[in-house]
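What follows draws every value from the coordinates through simple rules; no lab data is involved. Here the structure is a predicted model, which is why all the values come from computation and not from measurement.
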Structure 1
Amino acid sequence: MEFTFYKYQGTGNDFVIIDNRKEFFPKGNTELVAKICDRRFGVGADGLLLLENHSSVDFRMVYYNSDGNLSSMCGNGGRCISHFAKFLGIITEKTTFEAVDGLHEATVEKDWVSLKMNNVEKITVFENHTFLDTGSPHHVEMVMRLEDFDVFKNGSAIRNKTYGKEGANVNFVEQNDDAVFSVRTYERGVEDETLSCGTGVTAVALSMFETGKTSENKVLLKTPGGQLQVRFEKEGAGYKNVYLEGPATQVFKGIWK
């Protein structure tokens, strides 16, 4: 089977994106998805995205982790696929699309994409970490000397021992300034550290506000792949009007044979 694909990255979180409006892609073939995402035997990506038709909004986003399995919401993937929709001429600057966790709005201005995330109703605060769902489940934990921290070893242990088979994404955080934080994330499904995680930095920003580490409602997050910003409004015990913002770039186009 031969088809065209596009490679995208958003602060180093990289994706293969396929225009599947004609529904040719074998969506049940997890082995094919995993092979495409493989960095030695395929294109190489943290995940694969399908852009599909939708009856009432601009498009539907279907997201697979690099292990080939369908997954929960991907924030950077949502930003990249919005950029792709503009590239295809489906949208101009603003879009509404459906993902696994419901409808999302996005604005695309050149290579800058602002994505509205779902409201977060609750953040559970523990002694040494917080837990919340920003479209995907996230563990947020502050550490010292993040640059030298063993994210793979510690992230894998928390992901498996604390959260079991279903797992959770694990974010390690170090504060740089009043509203500036460095973040490194271990992602389930990828089962490794990624250069950036959109739902992860969203979870970090909200957690830092919830625990009093910042009083700002616009937070800058520095990841190994680049900088993202998250803005939000506090409402009761939860958060609304949550936006994940940053660059999204089309890297290349190819043909899978």
Structure 2
Amino acid sequence: MFDFTNKVALVTGASRGIGREIAHMLAEAGAQVAIHYGLNREAAEEVWHALGGEPHLVVQAEMGDAAAIQAMVEKTVAHFGRLDILINNAGIFEAHPLAEVRYAEWQQHWQRILEVNLLGAANAIYCAAQQMMKQRSGRIINISSRGAFRGEPDAPAYGASKSGMNAMSGSLAKYLAPYNIYVATVAPGFVETDMAAASLSGEQGAQIRAQSSLNRVARPAEVAYAALFLASEGAEFSTGTIIDVNGASYLR
């Protein structure tokens, strides 16, 4: 259905979950994929092998390290000669209920989550956009969260980071449009990933699934499909949009 032949895509957080699924679907549609990981090189190499090895690439960067992000993008461009698609998927979730953490812990959670989820994504966009503006073409897709809208009482920094991502996406969609660079966002609810495994398998699992009338959570492929649509030819006029993938568990 999608055709990304001769396109180069960089997918952050591609060693597992949603990012891994996006990398697979892009490769199946003909793209050359830079598979980013933060810590687990073995998992990233498993994805690389699953995609067929060459011409794909494994790249590493700690998403809280601005210099490492720049090096990751530069390595991708040097290897492939161009960069057509950036999928900002890497992120972390840490619970930090206000009444249960010490002040120092509160600060640490906010700093770490914002550095990775928001500043890391912003830095990846800056570096990727330098190449895309030269090409005068590109797609930037940010993976946000339902939590940006409904709130995250036990993880307010996470909700704030994703809300900030949404605002950033809209601002940059306006700025980059004259360069033929299109920016859009996918906002999933709960997804069957490693990040959500503990919640879904615990006592709250049934309650979480019941939040949707479909009585389940999203599959990674369903989120990936929305990301690929936004990155595809023909979706240009959807720049600035946010696609919810939450099974009608939260309506806005």
Structure 3
Amino acid sequence: MAKFFVVSDIHGYFDAFLSSLKKAGWDSENPDHYIISCGDNWDRGKKNTDVFHFLNLAPRTILIRGNHESLFEECCNRGYPQNHDISNGTYGTIMELGDPLHQDKPFNESSIYAMNRVELFLKKMVDYFETEKYIFVHGYIPVITEDLPVYYTRNRTYQKDYLWRNSHYVDWEQARWLNGIDMAMKYKILEDNKTIVFGHWHCSYAHSLAENIPEFGEDSNFDPYYGDGFIAIDGCTAYSGQVNVIVLEDNFITKDGVNNE
């Protein structure tokens, strides 16, 4: 049986990530050990290049696309930063991954260099990964219900029994921004007989709803939250300094999406 070391929202905090991974018992030489990154690998921290190199070269990885990978690609293709690229850390990541020998070059040149550098890495990414018991995503699975009237599929029609596995790229792009904790706790949108594992939204939010404790501050809790049919793992690293790595044992359905076998 495979052992999955699952992380999300590293956001360039390489040292905290590597420390948590080793503490969890990951062994690069063990053929049963797999890393699943649920996205948002960079932006905000100072070691985005280290995160990129590690995940790109580590054996047996599954890379799930996050909204920050999309922000990175959009900004590089645009060739100039907008305000949200600066506030989200995308600008800093592109400059860091741009030509390290010429940090003073114009942004559009750095963005071309950075995009060329990580293009194959981005192409390895999948929208979701599924094992016998778990579904791994970034924000949540694409959903459409009458309880969420503002969320539409790309053809603007409501669908019951929504076949999310075959969702259009646009639907997955929207789903990467969903608050999975709200989807699971407030709207009770769960996948039958599967546990959905996701990042994107800080764990302290789930703990605050369930345990009546502060979302931020001295008494907040950024540890993974194990809910009914879901696990939230985003440690809000830029605030807490904590990168969560959980270990799950399960059987593969398919190894499509596994890199560096």
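3.8 is what came out when mean projected area of the Cα convex hull in nm², for residues 80-127 alone was calculated for one structure; which of 1, 2, 3 is it?
On the way: 1: 4.6; 2: 4.0; 3: 3.8.
Here the read-out was taken from 3.
Work out the source of -9500 here, i.e. which of 1, 2, 3 gives that when helix-only ellipticity at 222 nm (-39500 (n - 2.57) for each DSSP H run of 4 or more, over all residues; to 500) is computed. Please list the in-between numbers first.
Working: 1: -5000; 2: -14000; 3: -9500.
Here the read-out was taken from 3.
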